[in-house]
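> Below, each structure is written out as structure tokens.
Every read-out reported here was derived from the displayed coordinates using simple, explicitly stated rules and does not represent laboratory data. The model shown is predicted, which means the values in this text are computed figures rather than measured ones. Cβ atoms are built from the backbone, for glycine too; each structure is taken alone.
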Structure P
Amino acid sequence: MRSLFIFQFISSVICIFTLGAQLALSLTVAEDRGSSYGLAVINYFSYMTIWTNILIAAYFFLPLTFPKSKLNEFLHRSTVETGILVYILIVGIVYHLLLSGVWNPQGLQYIVDINLHSTVPLLYIVYWLMYIEKGNQVYKNAFFWLLYPMIYAIYIFIRGEIIHIYPYPFTDVLKLGYAVSLRNFLFLSLAYYILGIFIVAIDRLFFRLKTRHGR
């Protein structure tokens, strides 16, 4: 399908450009501050935003380059595809509700921020609506989708113990303590679960509507 190819190609270009530009900006900031490139790279890969945008970049890019790869097959499983939708929605929602007001990016950083938190989420939402088969989701998938943020939480808390840096203010153990940081993450996990339930309901609704109109 030509429209699918065009959509995947354009989305891949946007994702790869954005991720590359953000890495370049992170390295530039590290150089300006006299910090190490190694620490800048570690920090770059410590944001859920980056993790999820990498997932989506791979999702769009692999069908064009390595369509028979195991990773491509995994990412294009129905449960995984819809899980990615939940993840990127949380990225956008958390950023615009909690984080966008705490800093004011300029220039290229502003464009990159828009892409990471708005453009890429919108692209994936449109893709999910247009191209992903509906009717395959069950409500228990919302539990399965919690595995991704749980792995991320374990990573950032272990990383924080080692280098004493936390990527998000609401998980900053140094300022909030473990009790508050873990409580905040539990609330975030609940948001993942509730959104997952909602997305499954939307998936099932779309399937019923399609089936009804297809009769």
Structure Q
Amino acid sequence: MEVITWDRVLSEAEMVATVDYLKWKLRAGAVLEASERLAPETEKNFDSWGNQQLTHVSHQTFAVDLANGYTADLTGWPLTRDYARGFLTNIAGVATAVVKGLMPAAKYLYQIYMVHERTDWAGEAKMSVNHGVQCRGVGDTRNGAKFSGVAVASPRGEINFEFERVSHHLDLSGIAIAKVGQPPVIAKPADPPSQGMYAWFKSPA
């Protein structure tokens, strides 16, 4: 945070220059640029698995394809259903999705899709990334992301998603992963005018 005060009124040109400087300070280092496209649910989902209508398969591990050439191993999902557009659990316990083939220690944007076409069975779920803090979401008929964020790949090049059912059905309809690219180099504008500057407070970085 920066607070700048003057003992005079700035000219229009000086005000523009100061605003440009403050905008640069706010943006520099604060923007995550994806080097890959985050696929929407409609583009790359688990429909083909849901259409198989598998039952009692929680002991199996399924290798599923994701957009951008990544894969994920899904374990602990007892069912696949078409109305879930993929995998489903209706029992207690943790189901996982481990995304593989990532660059170790690299940052990735993620989006988790949980579409439930039967509103009477739509339920609440808890999700954590890389064994971190759990967050909550509810599946519904909309195909927007229910969870999204940034995660760091492990030394093995993996990101671990853990899901826990809270009520009714927990669906997993798709996972989108995109690598975070290098932030753009933003040219530093001129400093604010020093004439008449009364104070320039800069908080520690």
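> When FRET efficiency 1/(1 + (r/R0)^6) of positions 133 and 149 (r between Cβ atoms, R0 = 25 Å, to 0.05) is computed for each of P, Q, which one produces 1.00? Don't jump to the answer; show the numbers that get you there.
Details: P: 0.50; Q: 1.00.
Considering all the candidates, the number was obtained from Q.
> Turning to a different aspect of this structure: When distance in nm of label points 7 Å out along Cα→Cβ at positions 21 and 53 is computed for each of P, Q, which one produces 0.9? Mind showing how you got there, number by number?
Values: P: 0.9; Q: 6.9.
Structure of origin is P.
> Could you figure out which one of P, Q the value -0.73, -1.04 for log10 I(q)/I(0) by the Debye sum over Cα atoms at q = 0.13, 0.17 Å⁻¹ was computed from? Each step should come with its number before you reach the end.
Working: P: -0.82, -1.33; Q: -0.73, -1.04.
The read-out comes from structure Q.
> 14.2 is what came out when mean count of other Cβ atoms within 10 Å over residues 93-100 was calculated for one structure; which of P, Q is it?
Working: P: 14.2; Q: 17.2.
The read-out comes from structure P.
> To continue, here is another question. For the read-out relative contact order in percent (Cα under 8 Å, 6 or more apart), a value of 22 was computed from one structure; give its label from P, Q.
Numbers: P: 22; Q: 31.
Attributed to the structure labelled P.
> Let me ask something else about it. Taking distance in nm of label points 7 Å out along Cα→Cβ at positions 85 and 101 for each of P, Q, which is largest? Each step should come with its number before you reach the end.
On the way: P: 3.0; Q: 2.1.
When distance in nm of label points 7 Å out along Cα→Cβ at positions 85 and 101 is calculated for P, Q, structure P comes out on top.
> With mean count of other Cβ atoms within 10 Å over residues 109-116 coming out at 23.2, pick the structure among P, Q it was computed from. Write out the running numbers ahead of the final one.
On the way: P: 18.0; Q: 23.2.
Label of the source structure: Q.
> For the read-out mean count of other Cβ atoms within 10 Å over residues 117-124, a value of 14.8 was computed from one structure; give its label from P, Q.
Numbers: P: 19.9; Q: 14.8.
Going through each structure in turn, the value belongs to Q.
> Work out the source of 5.7 here, i.e. which of P, Q gives that when distance in nm of label points 7 Å out along Cα→Cβ at positions 5 and 141 is computed. List each step's numbers first, then the result.
Working: P: 2.8; Q: 5.7.
The structure behind it is Q.
> If helix-only ellipticity at 222 nm (-39500 (n - 2.57) for each DSSP H run of 4 or more, over all residues; to 500) computes to -3000, which of P, Q did it come from? Mind dumping the intermediate values first?
Numbers: P: -25500; Q: -3000.
Working through the options, I get structure Q.
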